[in-house]
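Only the coordinates and a few stated rules stand behind these numbers; no lab work does. None of these values were measured; they are calculated from a predicted model. Cβ atoms are built from the backbone, for glycine too; each structure is taken alone.
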Structure 1
Amino acid sequence: MQEVKIYRDRGEVNVSYISGFENRYAMSFPVEYKELLTKHNALRLEKDHFNYNLNGERRAADISFLGYGPSIDDYLCIDRLQQDNEYPDKGLIVFGETAGGDYVCFDYRLVPDTKSPPVVIMLHDYLDADNNMVVCDVASDFASFMDYLYEYKID
């Protein structure tokens, strides 16, 4: 996993908050994710952009990581996007948001007990035939996702 440069964060958080989340949703986060978030809760990276494909078209998005614990504002709280919706029940755990309001998720749908789930983006403006948000693959695992991030530059 590439070295990360932090644009901003909310400081450290006790791993017990992350473990408590894992227990509530009966899943395990990747070790690299937990190590990063315990040191940099609710972080924003300098290299915060990634690409994905939607119907064969290459698109770009950014990510702001959600955070844990009582000191996190509601809009940054990871629990906010898990409550009162069906996504965790479908195996998608939202861990970040894009500036456009889409959701960056760990995908536990195929292997619910994995500690290395793929990373996907769930698009709120695109619905499938079952009226669910369209999900697009981003990376095979969290470490690959982090290596895939780049800094957006205006030419």
Structure 2
Amino acid sequence: MQKITPFLWFDTQAEEAVNFYASIFPDAKVGTISRYPEGGPSPVGSVMVAEFELFGQKYLAMNGGPYAKFNEAVSFMIECETEDELDYYWEKLLEGGGEPQACGWLKDKYGFSWQVTPALLIGLYTKGTPEQASRVMQAMMQMVKLDGPALQRAFDGE
């Protein structure tokens, strides 16, 4: 049983967002959708909480109104094994009005932050010398969408 579940607060788009994320990730599952009862803060029958699962991780999405907004203090990182996988997630998460940020970050059309990252990046910082890590950092800081081969070349001093 999963003890900690990320809980995402949307204004009114929880169900739409859940379906959007489920359309992007392989083997995603949409679970139970509960609706506001009489006496709730939103219209009766509108989505209150929607369950979904990505890569076996359970999430909850709530329509809580406009009181809380997403910011970069919380993001989800997707470690991508290949450049094709990185391109896929980058493009899909930007669909419909997402915004590229810097250093592999983007905001999807709901304003939620994602890091689309080559899996090799953490290793480049931890297995090399301080000079190699510095070159990787300098290269990454110039990128919007991360480029794994370019980061490897920076590590190698090319």
Legend entry - Label whose coordinates, when mean count of other Cβ atoms within 10 Å over residues 27-34 is calculated, return 12.8 (choices 1, 2): 2
Inset, instruction - Please state which of the structures 1, 2 yields 64, 30, 26 when Cα extents along the principal axes in Å is computed from it. - result: 2
Inset, instruction - Assign the value -5000, calculated as helix-only ellipticity at 222 nm (-39500 (n - 2.57) for each DSSP H run of 4 or more, over all residues; to 500), to the correct structure from 1, 2. - result: 1
Inset, instruction - Work out distance in nm of label points 7 Å out along Cα→Cβ at positions 43 and 131 for each of structures 1, 2, then name the structure with the largest result. - result: 2
Legend entry - Test item: FRET efficiency 1/(1 + (r/R0)^6) of positions 11 and 59 (r between Cβ atoms, R0 = 35 Å, to 0.05) calculated as 1.00, pick one of 1, 2: 2
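Given a value of 18 for relative contact order in percent (Cα under 8 Å, 6 or more apart), calculated from one of 1, 2, which structure does it belong to?
2
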